[in-house]
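Enquirer: Presented below are the structures under discussion, each in the form of structure tokens.
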Structure 1
């Protein structure tokens with residue numbers, strides 16, 4: 001809730017079931033003023049400022065892994081103080097839009113109604129109550145849309161307790177999953193069962209043969225397309241225990257199917273080596289230093305970037321590369337992907353919301369060591385940053401105009417101090433402030 005009146009931490013009790021799961025940076029749903037809102041854990045403490053009935057429990061934990069690290073929480077606090085925005089606005093700016101949760105209202109039967117005691121004393125139609133009981137819970141909006149003629153009865157049932165309202169925080173986008181066919185644990189038993197299948201079950205025989213002969217699980221739709229079979233045949237085999245059906249997460253990779261030719265480091269000129277040496281020393285020593293690299297287009301700045309990143313990765317740390325949105329071309333991505341392959345995650349506005357979310361998750365789950373993107377990529381959830389590069393650092397697009405307003409260059413310097421990381425500002429025409437800062441520290 002980004003407002004000055006609520007721009008402070010509020011105390012909530014961690015229920016026993018969530019103990020050990022919640023940490024600084026966790027995203028939670030909490031009761032607030034009669035509503036359930038998304039919040040972030042900014043501190044864990046033994047003593048609360050409020051007690052008794054005023055101290056409420058956290059309603060739900062929204063992620064098994066905290067989407068924000070403790071250093072990002074501290075960085076958000078710094079942003080709020082430097083740029084005069086709310087803390088929550090700074091925290092929300094660090095997340096992909098898919099995780100900016102919204103509250104949804106669900107309806108379930110009250111205990112007496114669920115036990116069918118006094119259920120028929122309400123004015124609710126039997127069809128409605130049976131539907132809610134069968135599904136366990138339903139979105140209130142769906143119920144209202146399906147039974148508009150019973151608006152008054154639903155409201156009265158909520159007031160009497162025959163229906164109970166729950167508020168849950170839901171993400172705007174879910175992880176994509178694909179129903180996938182796996183062979184059974186006991187392949188030998190399945191092979192014996194295959195031989196025993198009757199001749200009239202020809203499709204089942206064909207499907208099971210394909211699954212048992214495959215070295216890897218097969219997406220259900222691909223299997224059905226290849227075999228020309230129906231889903232009922234697969235489910236019949238699953239019911240017999242001859243194969244397994246599981247939902248498998250599938251990443252929305254914006255570069256799937258593209259083959260990036262791997263490149264090797266180029267020989268450096270004397271000038272490039274002189275530039276790279278102090279950067280590499282700072283990365284190795286884990287000393288936070290800011291370097292201004294001035295060079296015209298074609299002078300070899302990008303190769304210096306690439307080799308500095310390679311050294312950073314070799315030291316066991318990660319790198320962030322910021323480029324103006326207009327400069328984040330397929331050719332730029334190809335150079336970084338060609339050098340570092342799948343260790344690169346790309347974050348920019350031309351990706352779909354789902355693709356950006358999955359690239360962010362790739363970073364969060366430690367599957368990427370280099371994050372490259374426009375301004376907001378400075379908030380990439382890397383855990384051990386050794387190097388931050390800002391190409392074309394003079395570009396005005398590094399300044400965010402909407403709240404929370406911030407300059408990505410200044411945020412980068414602050415984040416680098418948190419991690420003991422080096423910062424490289426590259427430009428053919430440096431900004432005056434960067435140029436003067438470099439002259440003063442030269």
Structure 2
């Protein structure tokens with residue numbers, strides 16, 4: 001199966017920063033984080049799929065092939081022809097890339113990172129996506145507000161969209177498959193759909209970006225239902241807690257082996273920080289090339305300078321913990337303890353963390369940070385919690401998983417733990 005990515009540069013620089021779901025700077029905090037994340041995506045995927053190909057425009061080919069020299073096996077310039085499309089409609093570049101495929105393929109978004117090959121059920125699927133979004137349960141209001149706008153103000157939409165109950169939609173962090181006839185029919189209908197309502201979308205003001213999920217994700221799901229085409233999913237369980245496992249970069253390499261920094265996650269400082277740290281650690285040549293390019297163009301951001309002041313702390317932790325292959329090794333082979341510049345204060349029945357990041361009350365699972373005053377393995381903490389009956393309504397597996405998440409969060413986000 002052909003493994004591909006796409007990059008349409010126009011939304012990166014010209015998008016309205018105030019518009020809903022805009023992709024200015026790729027949706028990231030700044031251009032530097034955008035480039036770092038796209039490079040890290042390419043490089044993690046290329047470890048398992050060295051024939052990875054990129055579909056882009058002239059700017060993208062010049063940047064990624066000639067300047068940054070990312071290891072794409074092949075570059076295709078197919079997105080110059082959509083320069084007249086409004087930058088709010090960033091998913092159209094993906095639709096055009098799907099349309100260009102003549103053989104079974106898997107498209108991977110450039111905010112996706114992987115730590116293993118995709119399973120056979122993904123590679124062999126007729127049609128495959130990342131996960132199924134439960135629109136009501138996940139409070140995904142873009143779908144309903146965009147469809148309501150179409151019904152009230154545009155009208156000229158496929159009946160399949162007009163009739164949609166907006167209950168579920170496929171998240172297309174990955175998309176592709178072996179049934180090219182269905183996929184090409186979907187692409188044809190998506191392009192026709194967007195062409196038919198384009199003028200109406202342009203009258204919707206800052207709502208324009210909300211229509212991306214309709215002509216890309218909702219339309220695919222409704223067409224699959226209409227034609228009884230099964231969609232397979234990388235994440236078969238659509239429970240929100242399960243999907244979160246595929247969104248947390250600090251745990252993904254040990255647990256889900258896949259992370260997708262979708263939507264608002266790109267605005268979280270700690271996620272951007274983790275991507276920069278990991279790229280610098282794992283792929284220093286490419287990292288230095290990006291920094292050189294930015295410096296040459298005098299592109300400097302205060303948030304990156306501040307963040308990189310703490311890189312040495314990450315380096316010390318990651319150098320040791322990076323050898324672990326899974327959660328079991330994290331929980332068994334390492335002892336963790338509170339950092340020397342952090343201490344926990346007990347006041348009445350409450351506990352407060354005092355750290356360089358500030359003073360705050362410990363709640364929820366964070367209360368168990370009190371058990372790390374002395375070096376302890378994750379498994380030892382779990383055994384104490386289970387033995388003492390602190391959480392009688394939870395299974396040992398639930399306790400184990402949550403202590404793992406607490407440890408990773410405390411190493412990389414709140415930065416109050418270290419490895420003994």
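No value in this document is a laboratory result; all are computed from the given coordinates. Fair warning: this is a prediction, and the values are worked out from it, not measured in the lab. Cβ atoms are built from the backbone, for glycine too; each structure is taken alone.
Enquirer: Here Cα Rg over 2.2 N^0.38 Å, for residues 207-318 alone has been calculated and equals 1.93, so which of 1, 2 was it run on?
Expert: On the way: 1: 1.93; 2: 1.42.
Clearly, the read-out refers to 1.
Enquirer: Here Rg and Dmax of the Cα atoms in Å was calculated and came to 27.8, 89; which of the structures 1, 2 was it taken from?
Expert: Details: 1: 27.8, 89; 2: 22.9, 68.
Comparing all candidates, it corresponds to 1.
Enquirer: Here's something else I'd like to know. If distance in nm of label points 7 Å out along Cα→Cβ at positions 95 and 367 is calculated from each of 1, 2, which structure is the one that comes out at 2.1?
Expert: Answer for the origin of the read-out: 1.
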